[in-house]
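Novice: Have a look at these structures, which come just after this line.
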Structure P
Amino acid sequence: MVDSHAHLQHARFDADRDEVIARALDAGLERILVPGWDLPSSEAALELGARHPGVIDAAVGIHPHEAAGMDEAAWGRLESLVADARTRAVGEIGLDFFRNLSPPEVQRAALDRQLALAAGRGLPVLVHDREAHAEVTEALLAWTGRSDRARGVLHAFSGDADLAERLVEAGFLVSFALPVAFRTNEGPREAARRLPPGTFLVETDSPYLGPDREARNEPTTALRVAAELAQVRDVAVEDLVRPIREAYRSLVGA
């Protein structure tokens, strides 16, 4: 099993990060993809991957919440991080029109710029989409980057089944986090039922999206997400492991 999205460089893991990773390995996880959300967290993701080779895969990127804080010097630094041989993906990037912590037009410009960086290096993208389904889909369908393997992943997918199938047809993966267990989350649950094996991933979004709103989440929760998906799809959880692992390999080559 893998966790395709966990922010293990977050300060909430500072006291016991190595123990958290050890628990994940003991529970049966093989790989954890750690995305950045700004420059320091992207650099930390690369450092974490270097300390845990073969376990941690690093992604670098600017979250839409952080887009307004970027100047040309910062963009130049991100470009060098994207070019780093240790970088497996560009992310977490995207649009968030729910909180709008950066102006929408600034978010769109940051997304376009990072899609271009990913295309230039042949890297996949890890995409945040909150209350921006139409705009994110338009940007991804127009993107000309990476066509030989999985082009990217919609992280913590919150759209409906039709949107998921449209993005999968365009070469993207869909990733489900623990909210797929909520019966009120009808769109993602229907997507989880309809998507064919090998087109979706599981994630935790640690330290967020845990079973307890106030408690810290960690990568071991990926096993619970897989169990919830198995229940939604009416299959044994063991039937999901290999297709999820192959989808992850198609994404980052690991």
Structure Q
Amino acid sequence: MKILFKTIFLLIVLAACKQNEYSLAQIEGQQIEINDSIVNNVVFDSVLKPYREHVEDQLSEVLAYNVRAMNRTDGPLNSSIGNMMADAVMELANPVFNSQTGKDIDFVLLNFGGIRATMGQGAVSRRTAFEIMPFENEVVVLELMPKRIKEMLEYLKTENIAHPISGIKFHLDKNNEILELKIKGNPLDTTKTYFVATSDYLKNGGDRMYFFEDAISETTLDYKLRNLFIDYFIKKDTIDFMSDERFVKN
């Protein structure tokens, strides 16, 4: 009898504690346009003003002079701005990689789509680096087998656009067959591996560069591409690049 009483009491308690069931009846939203009609908050504006002015001064500081306007389409398979970016990575990333591993970068491959702005003739500032590389991408160096290098070459042949490269010369005939391939001035050696500098975005298969995904080794340099370009501008003082013969087709 006691067990029955306890059971009935428990059921009564559970029934009393049962929560009401609710269902969504309506969703309301409002779009608020951000424009000049919004009144500034004077207090916030006064606090932010010195920081905003400091950032603006930093971004506007002239670091170098660009001899001619550069864009990513001023050459069919290599471009002035792409050559500058790839050569900058080769020049500044290699000492960092060498200090970590005792080895050297063999060549650089970036992506055409990663070039987000042109560079006009004249003053080059920190803002320029943020414009051409607005992403947080970092430099990584991947060790690849020769068969992956061959896959990369097939990719470049198929893409047929100006992906930035440095340290490698790639010459195709009118039938898209390889006439010449040299890495640091030497033919591809099928008995050795190669160290390729690229971005962490491409390392993860970005732009379908899947040949990077099973690298033998990976070295992260803790060096953002944007910061590297800023350092390059400061170092060079004068920027002078054109489309050249590093990747051409008859």
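Taken together, the values in this text are just the output of simple stated rules run on the coordinates, not laboratory data. Because the structure is a prediction, the values reported are computed rather than measured. Cβ atoms are built from the backbone, for glycine too; each structure is taken alone.
Novice: With relative contact order in percent (Cα under 8 Å, 6 or more apart) derived from the coordinates and found to be 19, which of P, Q does the value describe?
Specialist: P
Novice: Let me ask something else about it. Can you rank P, Q by FRET efficiency 1/(1 + (r/R0)^6) of positions 68 and 124 (r between Cβ atoms, R0 = 30 Å, to 0.05) and just name the one with the largest value?
Specialist: Numbers: P: 0.75; Q: 1.00.
With respect to FRET efficiency 1/(1 + (r/R0)^6) of positions 68 and 124 (r between Cβ atoms, R0 = 30 Å, to 0.05), the highest-scoring structure among P, Q is Q.
Novice: For FRET efficiency 1/(1 + (r/R0)^6) of positions 116 and 228 (r between Cβ atoms, R0 = 25 Å, to 0.05), which of P, Q scores largest?
Specialist: Greatest value across P, Q: structure Q.
Novice: If semi-axes √(5λ) of the Cα gyration tensor in Å, for residues 84-131 alone is computed to be 26, 13, 8, which of P, Q is the source?
Specialist: The structure behind it is Q.
Novice: Another question, if that's okay. With FRET efficiency 1/(1 + (r/R0)^6) of positions 36 and 108 (r between Cβ atoms, R0 = 41 Å, to 0.05) derived from the coordinates and found to be 0.40, which of P, Q does the value describe?
Specialist: It was calculated from structure Q.
Novice: Still on this structure, please answer the following. If volume of the Cα convex hull per residue in Å³ computes to 114, which of P, Q did it come from?
Specialist: It traces back to P.
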